[in-house]
Structure 1
Amino acid sequence: MKMKTNTEQWDVVVAGGGASGMFAAIAAARRGKRVLLLDKNRQLGEKLGITGGGRCNVTNANYDVRSLLANYGEAAEFLFSPFSQFGVTETFEYFEQRGLPLVVQARKRAFPHTERAADVVAVLRKDLEKHKVHTKLGCTVRKILTEGNAVTGIETNQGIFRGESYILATGGASHAETGSTGDGFKFLKSIGHTVKDPTPTIVPLAVEDEWIKSMAGTSMSPVKIAFYMDGKRKFAKTGKILCTHFGLSGPLILNSASRVGELLLGGEVTATIDADPEHDSGTTERRIVKLFDANKNKTLRTVFKDICPPGAAKGIITLLPDIDFETKVHSVSKEDRKKIVRLLKALPVTITSLMGFDRAVVADGGVVLSEVDTRTMRSKMLSNLFVTGDLLHINRPSGGFSLQLCWTTGFVAGSSV
């Protein structure tokens, strides 16, 4: 069956209505370009609407470009030009000039002052409408059509759309329920680009320890977690962790997942959690002795909740089966007290795996940056194709760095078509 060709010719056709796609469409339309934006979902910004737990971590308030780029690993050398064109300062200005001020919270994470991702999406949709970007929803890209070193059209379930320039912004492989299924990787491979297969890089960790699973919903902060492979210590981080029904999550865990994934390829991965990282063992024991002295006639079970991080006592108790927690504190032996200290300084964890793409905050993978002119986001293989956002192979932590990458690459592509 012959595919219907839509006769209308556009200056720019953007495939993907997520953060980078919408931003690219706006940037191009503000320059007077006739822009068509295609998206497979029923509404634009599906994935953006759930980011940051629905609060939307818009950016990271690190205004120094080189300092910010240190968070993007090996990609940093490719990103100085685009981030110099549109960086954190410009992101703040963009949203604040459109009536949505940003507020900076812990670890420099910037959120809309309303803490509603829907408000970020609303700003973008309004700007698309203002600049007369034409959108087609429920429009699934099936193929990128090429001839020679140029794209000639985008084949979709609604026919073929043609333009002078094309921006591919179909997203990576995290949160498939929002339409971000990694199709763009397939398209880019089909037209000759080198594409790294994605792995979920900012994800929770699955563990086998029931004491952690029994504390689902409990946060512990600050703690220090040290990771081991086959018993050899590899790295450690301090911060906040969240116990879940499958294992561990929270900022510290999410930002350790990529390295833990590498360790899992090499052997058994275990960890220890120091629940009192600000003190050495001696100081921790003195704190416990002081607490015992003040509560001599209470049971150890009653006092134990004040020794542990809030809400954690019920799980940690299960790791001390040979201690009688109904004993009065004044009768707790020195040996048992030291056993408690040793445990609090090294709570045992066995990591079984990273959680999958369905729980990934970010997945890496995508076009290798050496095949993209990052000054413009233009493909070095196809003269009128531009690539943005999660389709680029860039590893980064959580904390606003992914969305800033989308704003930056979307703006640069839209400004260069």
Structure 2
Amino acid sequence: MSTTNHLPDLQDHLSDPLFQARNHPLRASLSYEMHARKLPHFSAPARILQFVMVMDEWHAEQSIALLNARFPVAAEAASSSDRYRSIRVGDLGVCWERHTEFITYTFIAEGQSAALFDLAPFGEALRWIAEIPGEIIRSSNVCLIKEEMPSQEDVAHSFSLDDLVISDVADGNARIYSDFRLHEDGFGRLLILDKGLVGGEPSQLVQRLQELGNYRKLALLGLPVAQQATPVLTELERRLTDITEEISQPDANVDTVLGKLTGLSTELAQIAMRTHYRMSATRAYASICFDRIRRLSVASVRGYGSLDDFTERRLLPAMRTCDAFSQRLDDLAQRVNWTSALLRTQVDTALARRNRDLLASMDRRTALQLRLQHTVEGLSVVAVSYYCLGLWHYMKEALGSSGTSVPHWIDLLLIPAVVVLVWLGISQLKKVKRPSGH
């Protein structure tokens, strides 16, 4: 029997609820993620309007609710992760994509307009964007044309000729024009001339160019953060130098130095917490920018600045500034650790010296107590012997009163005998008490 005869049985087996229950919880969402994040296919001529809005989690949820209310069809297009939607509203294509810290809204109007960068096809979209929460970090007006080269008059009217960038992209199948300026209408402008794009290449090209511009702008968010924190970092470095010099002084107050070092470490930790995410995001965004430049296959046009040169001249200095700031932050944290270790070593050394002096003092006191104990023991032998001989003296007088005479040689023998017996008795008591003392 052929394998194809088993195909219906296999499909029934795969659709069985028990088999479906074995799916990983993220299988469907990850599969959707691989096919999302792309613009729908369109071809020249077309107009594309895109807004990049920075917002927090609460504003993002509010924008989703507003999207569902404004475009009910959007709720039907929602994915399980709720991060990307692409719908059609009248003559406009609407794409919504949610990223970690920003959301992009893209509106696509196909067809020829009366003039380059005409906003008339997006009137309704502009009114809706005005209601969206969040802050606009970038807004761009893209004009995709498929005809002969734009006239010098149109280019001069649309762009600043002093900053005009013209480059061939997509292996020479398209040419882009832009001055990367914010114009009076509040938009940046990008003119794309289709010189032979086929299939889905127009939408792919627009998406890559927009991602390059978006991530370039977001990468630059780290620059003012680094610039604002750099003077503070310089001040902390100066204070750390002063603390290190103070530690080297023989008469340094450890408690005072420790308080200064603790305060400096706290301020440094606060700076690190405030800037770490921004610096990490800047590096990630810049990496994406350079990847998009590579994929665009940019070729320069003689007499004009090129896209890759513009991106590198604007982005690389900012990246180096952020990298230098991050490196200084890490170096300062390492120096604080070294200074803390040095101070800890000094404190440990001082404690060891103090413990040594204390032990020496205890040894001296113990030796003194031992000598005093020996003296007391000797005096005890004398005192007890004297007491015993005194008792013998009373007994001898009593015997003499009763008529019994005691020879004097007994006194001579009794004195050393009593002393020896008392000494032996006290020594025996010491031996009995010593085990209980241990």
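Who wins on distance in nm of label points 7 Å out along Cα→Cβ at positions 44 and 68 among 1, 2, i.e. which is largest?
Values: 1: 2.2; 2: 4.1.
Max of distance in nm of label points 7 Å out along Cα→Cβ at positions 44 and 68: 2.
Structures compared: 1, 2; top value of mean projected area of the Cα convex hull in nm², i.e. the largest, recorded for 2. When relative contact order in percent (Cα under 8 Å, 6 or more apart) is calculated for each of 1, 2, the greatest value falls to 1.
One of 1, 2 was used to calculate helix-only ellipticity at 222 nm (-39500 (n - 2.57) for each DSSP H run of 4 or more, over all residues; to 500), giving -8500; which? Write down the numbers at each step before the final one.
Values: 1: -8500; 2: -21500.
So the calculation was done on 1.
Among the shown structures 1, 2, from which was the value 20.1 of mean count of other Cβ atoms within 10 Å over residues 140-147 calculated? Could the numbers behind the result be given before it?
Values: 1: 16.4; 2: 20.1.
Comparing all candidates, it corresponds to 2.
Values in this text are rule-based calculations from the coordinates and carry no lab data. Keep in mind the model is a prediction, meaning the values are calculated, not measured. Cβ atoms are built from the backbone, for glycine too; each structure is taken alone.
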